[in-house]
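Each value in this text was obtained by applying a stated rule to the coordinates, not by laboratory testing. Given the structure is predicted, the values throughout are model-derived calculations rather than measurements.
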Structure P
Amino acid sequence: MAMKPTIYIETSVISYLTAQMSRDLIVAAHQQVTAEWWEQALPKFEPFISPVVLEEIGRGDPNAAEKRIKSVQSFGILDVTPEVRDLAEHYFAGIDLPEKARADAYHLALAVWQGMDYLVSWNCTHIAGGKVKLIVAGINAGRGIGSPIICTPEELMEV
């Protein structure tokens with residue numbers, strides 16, 4: 001039996017999955033796509049999260065946090081190693097992220113260093129945007145390491 005491709009699921013995807021339907025039409029569409037992707041496409045992957053994701057989804061309203069945590073309780077958890085921390089700092093500086101987005105550099109570094117096939121996110125500003133993908137690919141090429149495919153759930157519906 002062929003192994004399933006690995007996928008790192010960033011916090012925004014889990015939040016969209018479990019949140020009440022938004023009145024913002026674009027966000028609501030992303031929420032609907034996320035629910036369909038979770039049901040139809042995700043079973044074709046080996047899903048992973050990290051302590052960074054667990055910390056982020058554990059914040060806020062306790063009932064909402066519990067719902068988010070339950071949705072990922074069967075997923076593998078990647079370790080934040082010294083190499084991940086080092087790579088995250090390079091991404092943080094190279095992408096020129098604001099301090100409040102430091103965790104986004106960790107999501108990228110975790111998926112890269114732990115050899116994930118995919119990183120899925122709705123954060124198109126700090127993770128799944130074209131500029132970020134280019135910078136990450138450049139840093140990785142300079143270090144001789146591979147890059148996962150960084151995309152939104154919508155881009156992975158056809159799997």
Structure Q
Amino acid sequence: MSYQLGIYRKDRGRDYIGLMINGKKTVDIKLSTRRLPPFHKMKAGDTFLIKESSGPIVGVGKIEWVEYYEIEVGKEDLLEILLDIWEQVGLESEDHAVRMFQKTRHNRYITVFGLEKVVKLPNPVWIEKRDRRSWISDYKPSLDFNLLLKNEK
């Protein structure tokens with residue numbers, strides 16, 4: 001089993017962390033212009049750790065399924081994907097999906113994954129993270145954190 005550490009910013013107008021923990025966001029999408037994690041770096045069954053940007057790990061769940069897309073820049077493949085999953089991703093409407101596409105249309109690599117059993121940790125866990133990556137595949141949590149996760153189950 002691998003750990004995936006996803007970092008989410010709270011200042012984007014929507015509380016995606018809250019939506020995941022409340023079960024209203026059941027799918028996530030990660031976009032990039034280069035082959036960066038999580039593209040081809042996660043699999044169904046991985047444990048998903050939810051960390052606030054500049055904050056603690058606040059939630060944990062499982063990756064239920066994963067799909068990867070490599071698209072041609074300028075095509076509307078990304079828009080089609082967003083229009084298919086906008087509700088599950090936590091977007092407000094199809095118009096919101098179109099606005100997201102307009103801002104992110106330059107991305108070529110798309111990772112779409114299902115979330116299951118997402119729970120809020122009763123006590124957020126602070127970890128040391130000094131780099132700027134927004135996703136860490138094959139994250140290696142400390143022994144203390146592993147014990148905490150076992151107690152959560």
Structure R
Amino acid sequence: MEIDPGLLLLDREIANKRLEQVQKQLMYALADLENLRRREDAEIEARVLSLEAKAFLPVISAVDDLQRVWQQTSDQNLKEGLKMILDEFRAAFREAGIEEIPGVGSKFDPMIHEAVGEEATDLPAGTVAVELRKGYTLKGKVLRPSIVKISKSRQAP
């Protein structure tokens with residue numbers, strides 16, 4: 001019994017087509033898996049960032065309080081001790097990826113500043129004139145916006 005070479009060629013073509021289909025399906029499945037992995041990584045990173053933000057916000061508020069005490073005290077020994085503590089907090093913040101948002105003199109940016117009023121100053125209009133509360137970013141994302149007053153032109157009498 002002899003096998004028809006035409007049938008063998010046809011079987012081979014069918015097998016090759018099926019192999020191509022399976023390879024395509026495998027490539028799509030691998031791409032889907034990689035996309036899923038990226039989405040999961042992004043979600044995990046977002047959750048970690050959210051947890052870090054929740055942990056740091058109370059600490060930042062405490063640092064604000066220490067800063068106010070430092071500004072209002074006249075006792076030089078206390079002032080020096082508070083400055084050392086504040087410097088340690090700032091160093092820890094930098095290490096954790098927390099940075100201060102630029103304040104007075106910087107251009108107002110509604111993405112990082114929260115304006116609560118205007119102030120007549122010699123600064124160019126649209127510039128942060130007064131910083132009422134320091135703002136911070138965490139790994140490039142706004143952790144807490146700065147509360148500011150924006151400069152406006154002084155009116156000539």
Quiz prompt | Entry that produces 26, 15, 11 once semi-axes √(5λ) of the Cα gyration tensor in Å, for residues 37-84 alone is calculated, selected from P, Q, R | solution = Q
Self-check item: Structure (P, Q, R) behind the derived value -15500 of helix-only ellipticity at 222 nm (-39500 (n - 2.57) for each DSSP H run of 4 or more, over all residues; to 500)
Solution: P
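To test your reading of the models, identify which of P, Q, R gives 29 for relative contact order in percent (Cα under 8 Å, 6 or more apart) when calculated.
The read-out comes from structure P.
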Quiz item: Cα extents along the principal axes in Å computed as 42, 41, 27: which structure among P, Q, R?
Solution: P
